[in-house]
Structure 1
Amino acid sequence: MNSCNPDIPATGQPLLEFDHVTVFSGKKKVLDSVSIRVQEGENIAILGPNGAGKSSFLRTILRELYPVAGDEGVIFRIRGQDVWDVFELRSTIGIVSDDLHFTFTRPITGKEVILSGFFSSIGLFNQVVTPAMDRKADEILAFLELGHLKDRTMTSLSSGESRRFLIGRALVHNPGTLILDEPTSSLDLHALHTFRETLRKIARSGTGIILVTHNLHDIIPEISRIVLMKDGKFCGDGQKEVMLTDTKIGDLFHVPLHVREEGGYYYATGY
């Protein structure tokens, strides 16, 4: 396995900048001196097995977890800021997670889910939806090809359909980057195909993608950089063709396998 201190791209003002960040959840160390820089608009995948620390990394971005204080060498910034408001962050970074999917599994229509993104709420209660908000929601529905489902409730939609509405919710503030945490769990083959095509469309529109996953087949062709994660550390960082090899992925998941590329996607076989 490569050293767990990968080289870090350092050109321009980074979107995310973590240098030697260590994080505990209770008494457990979940991030171990991690260092990473992600540029604005960059398409990147963070790949690792369950328990690698991927979700803890996202929770640190959302300020649900905090780095260990006291080390002067630690850098922990978003867009050059050491302190940020999570609600303001949504205009820069849209986040779609499995937890969010669970939270929205309730009788709320798809369009209401998208509109709720303006208020950081779960559905609409006493919020006043302006004509501009309504137009923006309709634009997103058209962009994601969800208009025919807008009046269906989240409880009546498939997992793939409901996750696309959550993406729509994350897009209402035109974020420069969209973070997706294990986005294809529980999706069947048709839903996986549709979801990946949605991500490709978003990436081609200019929105950066940070994909957090344990599945190679989630990594869309537009993603060029792969960061490998294991045991709370980033253990490899580089171009997709260099990182997605039999040896590196086999070592990452502790299983002998063969990585093959087909149509811009990568698949693990033989295990």
Structure 2
Amino acid sequence: MAELVAAVGVPHSPHYPAQFPKDGPQDTPRTYREVKAQLDAAKADALIVIANDHFNTFFMNNFPTFAIGLADAAYGPNDQTKMPHYDFAVQSSLASHMLKTAMNEGFDFSVTQEFGVDHAMLVPLHYLTDDVKTPVVPIWVNTFSAPLPTARRCYALGQMMQGAVKSLPQAMRVAVIATGSFSLEIGGPKIDPGKRNSVPDLEWSKHLHRRIGKAEFDEIVAEATPERMWKAGNIGGELLNWIVLLGMVGKDKPRYLADHDEKDAHAYAVWRWD
């Protein structure tokens, strides 16, 4: 039987690979290093990555609420992020089982069988793995285009995914990575003058950070209305990626929770079950 051995939440800034080359004069951000150490210790055989697409894999003519990648291999980044190109394996047996479980439990994933992924998935994999050698199951959540899925539906999706992992008949150690920001504005009216992006609601991000530390997941789900997330910026819906993760976690507090990033409002958290 498969088992969920770790869960990780991190940001995915497309500027990080240029700012912090892994083997360059500037070191990998400390928080990514600490999360990677935890993930390495979990010795996962497969990684589920929950992220949003920035209109690179999908576009407005076909922008799914939830999607899963079902193929033998994929690549990235498929956008203009300045980072290494990766060709990586997809864990197709886990992806197929997850799709069948979802259909049986009333979750209608869109399916893509030929795809690349953008920086939302590749930046975390770039920093948290050794050249993305562990097979990946990509999961996309619509966090941009209204109407967004509800937080309750995303949490239920995570619960379903946890059950799918545990019901996979083959032995497999599975870790899950969710990625996104709690408060961020790009190209919108909430940007501070002279900047390309802004954190419009630092207090909301700090509030969510505290709730995650206390495992107050029901409270997060209740508070994360579309209106509240939009107030935190036009990227604030990325919280939904984390909420899917929280549905997989259960009621456990994180083993590792970095101090809240007061500049960029980024969060880093790890759950492990040894």
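What follows is calculated from the coordinates using simple rules that are stated; it is not laboratory data. What you are looking at is a predicted structure, and each value in this text was computed from that prediction instead of being measured. Cβ atoms are built from the backbone, for glycine too; each structure is taken alone.
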### Task
Kindly point out which one of 1, 2 the value 25, 21, 20 was derived from, the read-out being semi-axes √(5λ) of the Cα gyration tensor in Å.
2
### distance in nm of label points 7 Å out along Cα→Cβ at positions 109 and 141 - highest-scoring structure of 1, 2
2
### Which entry (1, 2) yields the derived value 0.20 for FRET efficiency 1/(1 + (r/R0)^6) of positions 13 and 125 (r between Cβ atoms, R0 = 30 Å, to 0.05)
1
### Task
Tell me which of 1, 2 gives -10000 when you compute helix-only ellipticity at 222 nm (-39500 (n - 2.57) for each DSSP H run of 4 or more, over all residues; to 500).
2
### Task
Taking 5.0 as the value of mean projected area of the Cα convex hull in nm², for residues 173-220 alone derived from one of the structures shown (1, 2), identify that structure.
2
### Task
For relative contact order in percent (Cα under 8 Å, 6 or more apart), find whichever of 1, 2 sits highest and give me its label.
2
### Message
If distance in nm of label points 7 Å out along Cα→Cβ at positions 69 and 245 is calculated from each of 1, 2, which structure is the one that comes out at 4.4?
### Response
1
